[in-house]
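Once you scroll down, you'll see the structures, which are given as structure tokens.
Quick note: the coordinates plus some simple rules give every number you see, no bench work behind them. Nothing here was measured: the structure is a model prediction, and the numbers come from that model. Cβ atoms are built from the backbone, for glycine too; each structure is taken alone.
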Structure 1
Amino acid sequence: MRKLQKGLTLLVVMMLVIGMAASSMAGTHGKKAIMIVAKSDFEQTEYKKTRAALDDAGVVCSIASTKVGTLKGNKGKRIESSMLLKDVNVADYDAVVFIGGNGIKKVWKNENAHKIAQEAVKQDKILAAICAAPGILGYAGVLEGKQATAHPKSGARKVMTKNGCNFQSEKVVVDGKIITANGPKAAGKFGKTIVEALN
């Protein structure tokens, strides 16, 4: 009888855990994110860990860049971009995520990238950037009066503070619907924070 009770208790606990996991995913399942990635030298760890968190939560991810086709990471990993920045319609997505790495610095002054960031704020979407990518948000003028972070050696801090950002030396910073992170070691938390915001 005790074995049966223990078995039933275990079953109930498992059902509760599964139920909680399902309910936590329910808010993100089927939601869409556009990941903006540099055409070369993007930070693979940031892409991988952020993408894994989004995929695990059932978020449908697309990739856009300054080119369509194969993008090359900082350690040789290749991923595929299906869209040019100029063709991104922010209204189609729940979150816009800029991935870092040295390559993204070449996108800092890209007007299409600025427009995407500005539209994300205007449409009250989640806007996220990691590592050197917050430099784009700085140039886009969407960080004025906002708290944010970036990789300390990327040069993004100077751009951000010059454009009115209240820079924070933290791994992940959330200010409203703007989420920033400071590099590869923060990528897992960055991804989970985006998922939480999507809920």
Structure 2
Amino acid sequence: MAGKNRFSVSDRFEYLQGLVTEFQDSDSDEAKEQVLANLANFAYDPSNMEALRTLQVTELFLDMLTEENENFVEFGIGGLCNLSMELESRDQILQSGGVPLVISCLSSSRDETVLSAITTLMNLITASSRSEITDSAVLQCMLRFSHTQNPRLRNLACVFLQEHCTQKQVDTARHALQGQSQSAVGIPLPKD
């Protein structure tokens, strides 16, 4: 019974291809949301990575980050968060110019979107992307998140600052934040 749910490589590809086709062919936002949620979940399984890359699901998720539908954005960034844990997919996100799109998700009013964006940014840090990801505006945002009432968001922002930033960067961002309003750098805190 344990092997009953296992897909062969070709079955897995065909199933994922069917989901992508369903997304493209659907006129229903609700149906598209369901497909995006499924694709984001499949992006968590390393055995699906090659098929998802071949089907250009990374680009699909990136495209969702500019949508007005907040569910599309949440599922898109959730999928990217899962994909970004794998090196080839991480590189594909970086090569597709994904960092600014992910950073834009920090302004979401949805905690899950912001949490996925922070995690994705941490996963995307490489020698060549570090300066863009640890830009002063991003650090100011993380400093603000580090003082929110939401413990998940507060803790993740603190990890970002401690693990991926120098003390000098944090001090510079803190100094820039002093005297600014609660909506500094145009990024409001998510609703708790």
Structure 3
Amino acid sequence: MSDPETIRVYDDQAAKYAEMTDAHNQDDPHLDAFLNAIPTGGHVLDLGCGPGTSAAAMARAGLTVTATDASAEMVAMADQHPGVRAHQASFEQISGDGIYDGVWANFSLLHAPRANMPDHLSALHSALKPGGMLHIGLKTGTGEKRDAIGRLYTYYTQDELDGLLQTAGFTPVDHAFGAGVGLDGAVADWMVVRAHA
């Protein structure tokens, strides 16, 4: 189940989070790589879309964009971007077969409990067209804990995430690693993985 406390934090701090993501997305090589991997006019899912900055870039690139977030405040902001259809939904509501050419799960699934990740990845694999692209960003490490402002995080190693992706039917094709300051003001290590369905 989605974590109510995490959702509350995003509802309360939606404007601040939007400022952070707007600044970051001005030059995001991972988003550029994702866009380049999607067929012209393709259909993409922005899972945990936040304020919709990435979804807006996808729409400007000529893609059909479906955006979801568990935070009502984030959905309201995302839905204001031209070409973005945003609606409130939890990870548990991922559904459909062969709908999307790509799924952008950029630092969203890290809020799901570890026990639920296999089901979420399996649902995303089903929702993607054969050969479709998944982008997933997570914080690296082990265990689960809340940050200083109350959000639930689950941390993964590269080997653990690759294993989960492969079990769900994905083929990881690219990895990148870095560190950055989050909404809580703390620096955290992260990884992003692109994988084919």
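Quick check: -9500 is what I get for helix-only ellipticity at 222 nm (-39500 (n - 2.57) for each DSSP H run of 4 or more, over all residues; to 500), calculated from one of 1, 2, 3. Which structure matches?
Computed on structure 3.
Quick one: FRET efficiency 1/(1 + (r/R0)^6) of positions 84 and 140 (r between Cβ atoms, R0 = 25 Å, to 0.05) came out at 0.65 when computed from one of 1, 2, 3, so which one is it?
For FRET efficiency 1/(1 + (r/R0)^6) of positions 84 and 140 (r between Cβ atoms, R0 = 25 Å, to 0.05), the value 0.65 is produced by structure 2.
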